[in-house]
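Chemist: Input: structures, listed below.
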Structure P
Amino acid sequence: MMRAGTKALSLLAAPLAVHILKALQGEPKGLLDLHRAVGSPPESTMRLYTRTLQELGVLERQRTNEFPATALYSITPAGDSLLKVAALLQEWLLVSPDGPILLGSTAAKSAIKALAGGWSSKIVRAVAARPLSLTELNLLISKISYPTLERKLSTMRSARLVEPQAGEGRGTPYGPTTWLRQAVVPLTSAVAWERKYAADVTPQVGRLDVEGAFLLAVPLVKLDPSPNGLCRLTVEMNGGSSPTTAGVILGVKGGRIVSCTSRLDGDTRASASGSVFAWLRQMNGGPAGQLEMTGDLSLSMCLVDALRVLPGVLAHRTDAPLN
């Protein structure tokens with residue numbers, strides 16, 4: 001099972017893939033020099049990763065005209081853009097609750113795989129809405145076996161992505177840590193990269209992806225004390241012959257978000273809507289004016305601007321893939 005963004009995340013979870021990209025950032029290299037630059041891994045492993053990166057259009061391999069002919073590897077625009085996703089991922093890893101983690105390390109691999117696994121399995125979407133026990137998750141996510149859910153939840157807990165919450169039921173409910181919420185920025189950046197450079201081989205953005213991103217991000221936003229009312233944030237997606245929409249309705253009181261629901265029916269004081277690309281640009285720090293806003297513009301603009309400058313991570317969001 002795979003959801004939007006997880007292909008890029010899984011690629012950057014692999015230390016060798018990260019080392020190859022960084023080694024080629026300055027200039028093209030022959031296979032022998034590249035092999036040495038990334039620590040001389042087994043040749044079969046090196047071939048596997050370079051082939052995978054080529055198939056995704058991240059690397060380019062050319063034969064030189066010299067004798068004897070050699071293969072020269074260089075990074076493509078897609079590879080340069082993927083390195084920007086890597087930079088955002090690195091900033092997120094640096095604020096890990098257990099201390100800074102370096103991208104390309106074993107610890108980074110574990111954290112990113114836990115994030116990608118939680119995102120793909122829908123656990124992230126579920127616990128972002130409210131704390132849930134393993135039993136409750138099993139009822140909500142019926143397509144995944146109980147042992148698999150238990151393993152993924154345990155992995156997320158070990159990675160400090162979820163933590164136990166107070167509850168009155170028999171099971172222990174788990175909710176997202178602040179660090180998991182902050183992961184929304186590298187997550188949306190990874191989705192943006194896939195949509196631009198690997199749309200044919202990666203999943204389209206779905207309703208659960210949209211809801212999950214908003215539900216993660218909303219508790220992080222900081223607002224001025226003046227906004228009040230309900231505001232609908234809507235993403236317009238292509239659903240084959242019948243377009244679909246997804247998003248959230250936020251309740252704001254005295255500059256605080258007091259409610260967030262994924263049910264989009266009902267009257268609101270303001271709204272902001274746009275395509276998947278428009279929202280990805282906004283949530284990756286892109287220029288304003290990409291969304292259509294109606295109603296109380298001060299309310300909708302305040303929320304949209306807050307989503308563009310999420311606190312705690314990513315001081316260099318202007319380098320995001322779609323800008």
Structure Q
Amino acid sequence: MIKSRNSLIMLAILIIITVLAGSTVFFGCKDKAVSAEATEAKTFEGQELLISGSTTLLPFIEPAAAAFMEEFGGSITVGGGGSGTGISECINKINEIADASRQAKSGEIEEAQRLGIELVEVVVAYDGISVISSGNVEGVEDLTIRQLSDIFTGNITNWKDVGGADANIVLASRDSASGTYEYFLEAVVQVGKSEEENEFSPLALALQSNADIVNTVTTTDNAIGYVGLGYLQEALDKGAGAVAVEGIDLSVNTVKDGSYPISRGLYNYYRKGALSEIGKAYLDFVLSEEGQAIALEVGFVPLY
């Protein structure tokens with residue numbers, strides 16, 4: 001009887017071990033299936049994302065979007081139009097993410113709130129504004145904020161008044177939809193908003209993009225303009241001169257250490273609660289080490 005009972009006990013133990021072993025195998029397979037699904041979730045084939053706004057950000061956003069699509073799939077369309085246009089299109093649900101080289105204005109935030117929308121702001125990089133001059137301009141390698149204000153308001157109209165040759169200054173500016181225009185107006189033309197009555201000279205050319213300013217300055221004698229850091233090398237390659245501001249040359253390092261006088265944040269905006277799966281993944285990518293490396297590579301200042 002004792003031997004029989006022991007046999008039954010041993011048989012029961014073997015059955016339990018077999019069941020537990022089977023359970024372990026089963027749950028192990030389930031974990032692998034979940035892991036496979038998580039990997040598949042990193043692809044966004046069939047999903048679309050529309051981004052529009054600041055042309056300053058295009059040298060960063062276009063290669064970042066291309067790198068994201070190559071790695072994760074999906075379709076990302078990137079357009080310009082200026083910061084004001086991008087924010088307006090975000091408020092009106094035309095785009096999903098707005099590029100902006102300035103912060104949203106109080107009026108834009110109020111308009112969004114009126115429509116029941118909360119705009120979420122994300123800093124994606126930092127930028128410096130480069131002052132560039134035509135290749136024929138000599139003797140003007142450094143200007144103060146005061147001199148730049150007087151030039152762009154039209155109080156100074158001849159290069160000889162700032163150390164150059166006797167020649168009329170041609171002003172190349174951005175149009176009012178541009179965040180770079182807004183920033184330069186407040187930081188330079190209005191001398192840090194201390195002279196808010198100041199406006200750009202009516203003779204200033206109102207151009208739609210940084211690329212237009214580069215082309216104008218490099219194909220027109222005696223011109224001066226301003227572009228984002230991401231466009232400086234292109235301007236130099238085409239023969240423009242870089243003008244220091246308050247004795248400081250623009251570079252990634254002088255923006256990072258805060259010594260360059262006219263630098264700023266660059267932003268993405270989206271509607272709270274309306275960011276798609278691909279939109280969230282894209283923003284995560286832009287803020288990642290890989291995304292920030294692209295920002296540095298194309299001439300912007302990364303967040304870290």
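Bear in mind that the values in this text are calculations on the coordinates, not laboratory data. Note that this is a predicted model, so its numbers are computed, not measured. Cβ atoms are built from the backbone, for glycine too; each structure is taken alone.
Chemist: Give the label, chosen from P, Q, of the structure having the highest value of FRET efficiency 1/(1 + (r/R0)^6) of positions 47 and 279 (r between Cβ atoms, R0 = 30 Å, to 0.05). Before the final figure, lay out the partial values.
Modeler: Values: P: 0.20; Q: 1.00.
When FRET efficiency 1/(1 + (r/R0)^6) of positions 47 and 279 (r between Cβ atoms, R0 = 30 Å, to 0.05) is computed for each of P, Q, structure Q gives the biggest number.
Chemist: Which of P, Q yields 28.6 for mean count of other Cβ atoms within 10 Å over residues 183-190, as computed?
Modeler: Details: P: 28.6; Q: 21.0.
It must be structure P, since only it matches.
Chemist: Tell me which structure, out of P, Q, gives 1.51 once Cα Rg over 2.2 N^0.38 Å, for residues 63-142 alone is calculated. Mind dumping the intermediate values first?
Modeler: Values: P: 1.70; Q: 1.51.
Only one of P, Q returns 1.51 for Cα Rg over 2.2 N^0.38 Å, for residues 63-142 alone, namely Q.
Chemist: P, Q: which one has relative contact order in percent (Cα under 8 Å, 6 or more apart), as calculated, at 25? Let's see the in-between values first.
Modeler: Working: P: 17; Q: 25.
The read-out was computed on structure Q.
Chemist: Also: Please state which of the structures P, Q yields 58, 20, 16 when semi-axes √(5λ) of the Cα gyration tensor in Å is computed from it. Intermediate results must be reported in sequence, preceding the final value.
Modeler: Numbers: P: 37, 24, 17; Q: 58, 20, 16.
It traces back to Q.
Chemist: Something else now. Can you spot which of P, Q the value 24.4 was calculated from, given it is mean count of other Cβ atoms within 10 Å over residues 111-118? Spell out each step's value before the answer.
Modeler: On the way: P: 24.4; Q: 13.4.
Answer for the origin of the read-out: P.
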